[in-house]
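S.K.: Structures for review follow.
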Structure I
């Protein structure tokens, strides 16, 4: 044993302990982010503000068909054009299934879209996700082992309950809602960046290996086609087309990570693919929304 072997082993053990602590904290960060985001959403709008933009039945049906039929089909086609290994493909398809990014309305606002429609669609998509994602996973990914009751319960608790609490407070106790909203919004923002930092820190090596797998190219192609599908099915109004385009390609990364933690616990590649798609999505969303905003209405 050399004089330097003990310090190196201790250093390695210390690094491993730190990594384990960060990994253990990731689930908690995801839960806080998701709950605070959903609470903020409920505290920010009224039921009327959600329902009025959704009174256009044609647009609602088009939005649902695009996000829950066309976009998953696009994901499957992309993975045929750019073959991925089984774990990466599983994460790719799962990411495509969950519509409704919590940050979607913010991007829509930057892109001068219809913010009221974006909020209405977000609530609609989140409600559909609770039933749709567990049901369709068995069809889209038959190799996955899913405890549907546990998954459905988790989605109800993390998505429906905090949103419902926020809507109730907004409707019945507006003053309390007004006081709570800024804090909930700040908490959501802080944990969003903390979540991004943690997943990058914990998976930087795996993400770098995606460069030669075709995963990043597949993600870029998927988001391009998803935006085009939403934009082209968004109706006559330009603001609505922009809204549906952005809300269609901005999928729900945090919800997908929660689901992947249960469904793909034995497939780290699936989680890495989801993280990579979330990063690529953010890298595309910011400049696209800014470009649309500069073009005006």
Structure II
């Protein structure tokens, strides 16, 4: 479903220019910037590393883009060919077409992306909304997923209604409310200034997702036949990570599950653990 995801065309240009500037200033590792045709939307992808290595798909969270992963490429590039993917309908460089979540569009998008990139099977690491997209794809195409690591995950339990009301109130309070919302989301995490600046821009110019994430059924989750890792914050204001972990333990008893004390929705210090988890699976195949 095509939507006007930006409040104005000028706002879209501002957000895209900031993102493009971030990519232009990145020099830690060479990458290929691609605009990949898919059945749903032309998709912006950053590819790092040796194409002969096993593919790793990185999916960012809501109101974000693939710049969220740039500081962590070093954790993965020696083992994987890394694909940072801008989710369509989010403030990146993919076509601004937002999938209807209660439809086949999200799955069709990733199936088509795999086909266009000539990927038959891949590892996934994901954040929040990106975890929902990864899980939605995985339970429908389990044989195409080698392993999945999630930093928070939507779709396993309903979102906290309290956050929706608090966020709506804070957004009415201008810059002061934006700071209050940031504290609510990030809790005690030390967030880089450029992330907070981008968040302020999106609050001004971008219309975030309002559709509630569909909840996966037990039948869906029991289709998973690959290793799963989950990190959730005990103080997550958006998602109940304790209940999420309980459900995963019940349905996927072999999953690697971590509920982090005194941690909110933003988890920014577990990328080496993700690398170790994914690398151990890849090395076990040797």
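All of the numbers you see were taken from the coordinates with simple rules; none came from a lab. Everything numeric here is computed off the predicted structure, so don't read it as measured data. Cβ atoms are built from the backbone, for glycine too; each structure is taken alone.
S.K.: Compute distance in nm of label points 7 Å out along Cα→Cβ at positions 78 and 110 for each of I, II and report the one that scores greatest.
M.R.: On the way: I: 1.9; II: 2.8.
Between I, II, the highest calculated value is found for II.
S.K.: Work out distance in nm of label points 7 Å out along Cα→Cβ at positions 158 and 198 for each of structures I, II, then name the structure with the largest result.
M.R.: On the way: I: 1.1; II: 3.2.
Going through I, II one by one, distance in nm of label points 7 Å out along Cα→Cβ at positions 158 and 198 is largest in II.
S.K.: If you don't mind, there's one more thing I want to ask. Determine which structure produced the value 6, 27, 35, 21, 7, 3, 1, 0 for P(r) over Cα pairs in 10 Å bins from 0, in percent, calculated from the coordinates; the candidates are I, II. Don't jump to the answer; show the numbers that get you there.
M.R.: On the way: I: 6, 27, 35, 21, 7, 3, 1, 0; II: 6, 30, 39, 22, 3, 0.
Only structure I yields this read-out.
S.K.: Same structure again: Where does the value -26500 come from, among I, II, when helix-only ellipticity at 222 nm (-39500 (n - 2.57) for each DSSP H run of 4 or more, over all residues; to 500) is the thing being computed? Present the calculation step by step, with values, prior to reporting the outcome.
M.R.: On the way: I: -26500; II: -11500.
Only one of I, II returns -26500 for helix-only ellipticity at 222 nm (-39500 (n - 2.57) for each DSSP H run of 4 or more, over all residues; to 500), namely I.
S.K.: Which structure, out of I, II, was P(r) over Cα pairs in 10 Å bins from 0, in percent, for residues 94-149 alone derived from, given a value of 22, 60, 18? Don't jump to the answer; show the numbers that get you there.
M.R.: Working: I: 23, 40, 24, 13, 0; II: 22, 60, 18.
The read-out comes from structure II.
S.K.: Match the computed value 19 of relative contact order in percent (Cα under 8 Å, 6 or more apart) to one of the structures I, II, and report its label.
M.R.: Numbers: I: 35; II: 19.
Derived from II, not from the others.
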